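J.: Please go over the structures that come below.
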Structure 1
Amino acid sequence: MTTAPIEKRRDPFQSLIVAISIAIPLVVGVLFRVKIPGYDLSFLPPIYATINAITAILLVAAVMSIRNGQRKRHELLMKACMILSAAFLVLYVLYHMTSDSTAYGGEGPLKYVYYFILITHILLSVGVVPLVLFTFSRGVRSDFTRHRKLAKITFPIWLYVAVTGVIVYLMISPYYK
């Protein structure tokens, strides 16, 4: 039996990654419509904004680590980023299931800046999910050629999502009830 070089093989997790990448935005969209009264989780936004900030810092540290040949440190930092991103998602959904949405109260040009950042943040946060999962899968499977190639695309998008998550929080935080 001959096997194709690792670069030509289909990712064994492809179907699962595609399913997760479709399920997450659909489930989040549905859960946003579910309101659970009686819980005050208004303390969560600064926590999940902090998680985004830590994720951004760890992403940069992970890239610096791999560039310095510290593969094990890179791997640990990326696993931490995956855990933090999952924690962010859970806390974000819990907050929105128990709280009304907060409208941005700013005016003038800053309002357009806010909505531009918010819209690009939301769109890219959905689009980065499969990129992160495929990149992570390739790294875990030691498919380093394909991992590096995809990571060059994934890293700046994931970093943008993490950083803009903090910016969105800072811009809307004065308007929380």
Structure 2
Amino acid sequence: MSELGKANSDRPFFITLPVVGWIDVFTRNDYCEEFIRNLEYCRKNKGLKVYAYCIMSNHIHLIAAHYDGKLPAVIRDLKSYTAKRIIEMISDNLQESRKEWMLYMFRFFANNTSQNSQYQFWQKTSYPIELFTNEVFDQKVDYIHQNPVKAMLVNDETAYVYSSANPDSPFIVDEG
């Protein structure tokens, strides 16, 4: 999050959270729902404002802000806690057919960095883009919502379950 750490702005940012090696972790509902629980916790308890989101199989897009300029710290905590929880869930899941392979890959990526002792789940960067204008904000919301359409997962953005474009989304976004 160091590239986001320089931002003292309370403006919204477009953020991408890629899984290391672009591993398709979020093909399982349990892992998506764990991320949503953690995102909701940050909203309710840490002042995170989320304006749009989409959970793809190997990355997550967010438009988020924090009005006290603490977005870097909140995203860091979100990533850290979510990584630990999902790795625990994978380790404990007897039905996870890819368990050994995923844990091996998370260990492999942790070996390339001194920050992670055993596993690394998220890529270091979050590709943040500060959204200075309403036009750019709207463009990024459209990009996020069209992501599952362009990936040919759905024909209509409102049909994708783990997206703020879906009116029945399990996560309520803030008004922009």
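J.: If Kirkwood radius over Cα pairs in Å is computed to be 16.6, which of 1, 2 is the source?
T.: On the way: 1: 17.7; 2: 16.6.
It must be structure 2, since only it matches.
J.: Sticking with this structure for a sec: Quick one: helix-only ellipticity at 222 nm (-39500 (n - 2.57) for each DSSP H run of 4 or more, over all residues; to 500) came out at -27000 when computed from one of 1, 2, so which one is it? The partial results should precede the final answer.
T.: Numbers: 1: -27000; 2: -13500.
Answer for the origin of the read-out: 1.
J.: Of the structures labelled 1, 2, one was used to calculate log10 I(q)/I(0) by the Debye sum over Cα atoms at q = 0.16, 0.17, 0.22, 0.28 Å⁻¹, for residues 77-148 alone, giving -0.78, -0.84, -1.06, -1.23. Name it. Working shown, then result.
T.: Numbers: 1: -0.78, -0.84, -1.06, -1.23; 2: -0.74, -0.79, -0.95, -1.22.
Label of the source structure: 1.
J.: Comparing 1, 2, where is distance in nm of label points 7 Å out along Cα→Cβ at positions 53 and 69 highest? List each step's numbers first, then the result.
T.: Values: 1: 3.5; 2: 2.6.
Largest calculated value belongs to 1.
We did not get these values from a lab; they are worked out from the coordinates using the rules stated. All figures in this text were calculated on a predicted structure; none of them were measured in a lab. Cβ atoms are built from the backbone, for glycine too; each structure is taken alone.
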